[in-house]
Structure P
Amino acid sequence: MAVLGTAWKLVRVPVAVGSVLVGQTIHAVRRSDLPYFPDQDPSGTFGDPALPLLRITLLGDSVVTAPGCDPLDACWARRTATHLSSRFHVELISVAVGGSKVHDVIANQIGPALATEPDMVYVAVGGNDALRGTLLHRFETDYERMVAALHEQVDIVACSGIGDLGTIPRLPALASAAARIRARSFDKAVARVVSRYERAEKSVSWGPQYAGLETDLSTFAGDQFHASAVGHGLFADHGSIPLTEKLLAQRQVTNARRGSA
């Protein structure tokens, strides 16, 4: 009985954390005293058309659609495309929808994304799963389904890590603590999944380079929930640009080996 009691306590802890987070997140999101920002579309073309084509298709949630990021050119996706535009003619195509969870990406975004025939896909999803009560094992199972489907048909699969959601100013203190615990666990789940796929990599999303998200309110938009242009700069400089460069370098090495075979 003592063993059963201990086991039940261990089960109850994450369930309780998830329940508190979901309830307080719903309350925080419904605040009428803060502005609402709609989804934006970061799609565009960047660089000289004479350069080699690099088509990047974006899937995911509001991390991609950048509500409240002004100007839109400051969002991490466009910053990354601009960074690459001296070497490539970049076609950036977004099929992302704000509020999406992983199962939404599987159901509604993978098909349209593959139809664009991308050279690279960049997936940024998981924050809503962490904030809205998705069970960790369910998230990891669905995330693997998503990565497997993309990896089968696309040469490069870039996956955004899930950063410290506890820094979101809009969340009350108790929800912030729960969000931090959940985000860390879900980020590790993403890492486990991508480690099993040769052409998939995950961005670095935790570390002192992101300290500004906790100390500088200007890193968040006016809704105190989504990242501002300043916050997107952190995502680009420490996440998407290094990850994209790493994956492109790996592709170059792979192509060179194929050419010499």
Structure Q
Amino acid sequence: MAEDFEVRFWGVRGSVACGGPETVRYGGDTSCVEMRCGGHVLIFDAGTGIRGLGAALAGAAPVDADAFFSHTHWDHIAGLPFFHAAYEPANRFHVWSGHLLPDLTIEAALRLAMRPPLFPVPLDVFRADITFTDFRAGETLAPRDGITVRTAPLNHPDNSTGYRVEYGGRAVCYVTDTEHVPGQPDPNVLGLIDGADIVIYDSTYTDDEFGRFIGWGHSTWQEGVRLCRQAGAKRLVLFHHDPGRDDAALDAIGAEAEAAFPGAVVGRAGLTLAP
């Protein structure tokens, strides 16, 4: 186990948040994953799950974190205005995005989302020190000493970015909102997840369902298994669950996935893993 390398899931749903008794075990919040590397916090996406992360950070020593966006569709940014850590003047956040250039920047996109008539208060309501960096997917980033973040473009409407975090000799990949082509493994994804210890992968659909959703920008848990086998990745985490998938359905998928790729696990809110 890499020293002090931990992954925690705060939101695992795709498309829209879904509460209720049928989703209580896996959670109904949308995409947000926290990685801690030697005590440094990396945040991936700001779906509704980021509200819980913000609450967990409250009262801690001043936070100095990096936040990476896969893309800026609603389900991946909807929690940002409710991220309480962004309202604390002592905190600092460096926001990264690789899917918008050359037409837009991440700061401009978030400002568009947080303005009337879509939202009553602007981005400037945040009191934390927030900086923004736009890059092009495929670049390698060095957000902090000892942490390398490799990136790759993904196949999704309006673009999306996959991430590989390398720290302490281990690697964790965040690959969501990507659509595969049956029988043609995505070389961008294969290169990103090569030999990774943990791969968090867009598992919105099953192979049987996939044909009805071509062009929607998502993948299947079975494709995640195929990619991890080919890339020699060690562990697969199913992620970005369809909002119509209740706990019982995810239990069944989890059993199939574990049988197909031992160690595979269905992502759920509160799950913590160490590579």
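Could you tell me which structure in P, Q was used to calculate Cα extents along the principal axes in Å as 48, 41, 37? The value was obtained from structure Q. Can you spot which of P, Q the value 2.2 was calculated from, given it is distance in nm of label points 7 Å out along Cα→Cβ at positions 146 and 178? Considering all the candidates, the number was obtained from P. Using the calculated result -14500 for helix-only ellipticity at 222 nm (-39500 (n - 2.57) for each DSSP H run of 4 or more, over all residues; to 500), pick out the matching structure from P, Q. That value comes from structure P. Assuming 1.00 is FRET efficiency 1/(1 + (r/R0)^6) of positions 154 and 226 (r between Cβ atoms, R0 = 30 Å, to 0.05) as calculated from a single structure, say which of P, Q it is. Attributed to the structure labelled Q. When relative contact order in percent (Cα under 8 Å, 6 or more apart) is computed across structures P, Q, the figure 22 traces back to P.
If semi-axes √(5λ) of the Cα gyration tensor in Å, for residues 98-241 alone is calculated from each of P, Q, which structure is the one that comes out at 26, 17, 14? Traced to structure P. When FRET efficiency 1/(1 + (r/R0)^6) of positions 34 and 82 (r between Cβ atoms, R0 = 35 Å, to 0.05) is computed for each of P, Q, the one that comes out at 0.70 is P.
The numbers here are math on the coordinates, done by the rules we state, and not lab data. For clarity, every value in this text was computed on a predicted model and none was experimentally measured. Cβ atoms are built from the backbone, for glycine too; each structure is taken alone.
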